[in-house]
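What follows are several structures.
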Structure 1
Amino acid sequence: MIKQVRQIGIPVQKMERAVQFYKELLELQLLFETNTMAFFNCNDLRLLLSIPENKKFANASSTVYFEVDEIEATYTRLQKNGVMFTSKPHVVAKRDDTETWMAFFQDSEQNTHAITSEVSIK
C-alpha cells in the first residue's frame with residue numbers, strides 16, 4: 001500500500017543555477033547537495049534536483065504545485081526575487097465556499113511549476 005509521496009525529482013542542466021533558483025528565489029530549505037544532486041525540504045516532501053545520468057531522464061519534469069497561504073503576496077514577493085511568472089494569480093476552480101487560485105512560473109531549467117492557494121469565499 002502506498003503511504004505518501006516522499007520525494008519529487010526535477011531534472012536540471014546546471015546544478016549551481018538550479019540550486020540558486022530554488023534556494024534564493026523560491027526560498028526553500030536546502031538539506032544537502034552533491035556534485036549531481038541537491039535535496040530541498042518542502043514541508044516534509046523532498047525535492048530532488050538532479051543532473052540526469054541518462055538522456056531519457058532529461059525531459060522536463062511534471063508540474064509541481066507549491067501551496068501558499070496568501071497567493072497575491074507570495075506572487076509579489078517571488079516576482080521581486082526574480083521568479084518569471086507566465087500567468088498572474090487567477091481562479092481555476094470554485095467549489096461551494098472555496099476558490100482554488102494558481103499562478104504558473106518557469107524555473108531556471110525551463111520546468112513549469114505553480115503556486116496555488118485555497119481561498120475561502122465569505
Structure 2
Amino acid sequence: MQPFNPKLKQPARHLRSHLTDAEQALWYRVRRKQIRGVQFLRQKPLLNFIVDFYCSKAKLVIELDGGQHFEPEYLQKDIERDKALKELGLLVLRFDNRQVLTELEAVLAVIDSVVEERLKNI
C-alpha cells in the first residue's frame with residue numbers, strides 16, 4: 001500500500017462523487033478492469049495528493065488537467081507532484097480534459113500501451 005495523508009480520505013470521497021465530464025468519460029472506460037485486466041481507482045489519496053486515477057499493479061497514475069494546469073503556478077506544482085510520485089516508483093501520465101473529451105480512443109490506446117509495457121516489467 002502506498003503512503004497517503006489520512007486527512008485526504010474525506011476530500012477524495014467528495015471528489016469521487018463530483019467528477020468532471022472528462023473524468024467521467026475516462027472512468028467509464030477504465031473501470032471494472034477493462035484495460036489489460038487491471039484495476040483503476042479514482043480520486044485516490046497518495047502522499048499529500050489526490051490523484052485522478054491510480055493503478056497499483058502497473059504503478060501508474062493518470063492525471064486529467066483542466067485549463068488552470070497550464071498557468072505557471074500550477075505547472076510548477078504539477079512538476080513537484082510528479083517528481084514526488086516518481087520517487088514512489090509511479091509513472092504519471094497527463095492528458096488535458098479536451099483531449100479526453102475529443103480523442104478518447106487515442107487516450108485509451110496510450111493508456112493500454114503503457115499498462116502493457118509496465119506489466120511486462122513487474
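Read-outs throughout are calculated quantities, based only on the coordinates presented, and are distinct from any laboratory measurement. Computed from a predicted model, the values in this text were never measured in an experiment. Cβ atoms are built from the backbone, for glycine too; each structure is taken alone.
Using Rg and Dmax of the Cα atoms in Å as the calculated read-out, with 15.3, 50 as its value, let me know the right label among 1, 2. Corresponding structure: 1.
Of structures 1, 2, which gives -4000 when helix-only ellipticity at 222 nm (-39500 (n - 2.57) for each DSSP H run of 4 or more, over all residues; to 500) is computed from the coordinates? That value comes from structure 1.
For FRET efficiency 1/(1 + (r/R0)^6) of positions 72 and 104 (r between Cβ atoms, R0 = 25 Å, to 0.05), find whichever of 1, 2 sits highest and give me its label.
Values: 1: 0.95; 2: 0.30.
When FRET efficiency 1/(1 + (r/R0)^6) of positions 72 and 104 (r between Cβ atoms, R0 = 25 Å, to 0.05) is calculated for 1, 2, structure 1 comes out on top.
With distance in nm of label points 7 Å out along Cα→Cβ at positions 32 and 112 coming out at 3.5, pick the structure among 1, 2 it was computed from.
Working: 1: 3.5; 2: 1.7.
Going label by label, the one that fits is 1.
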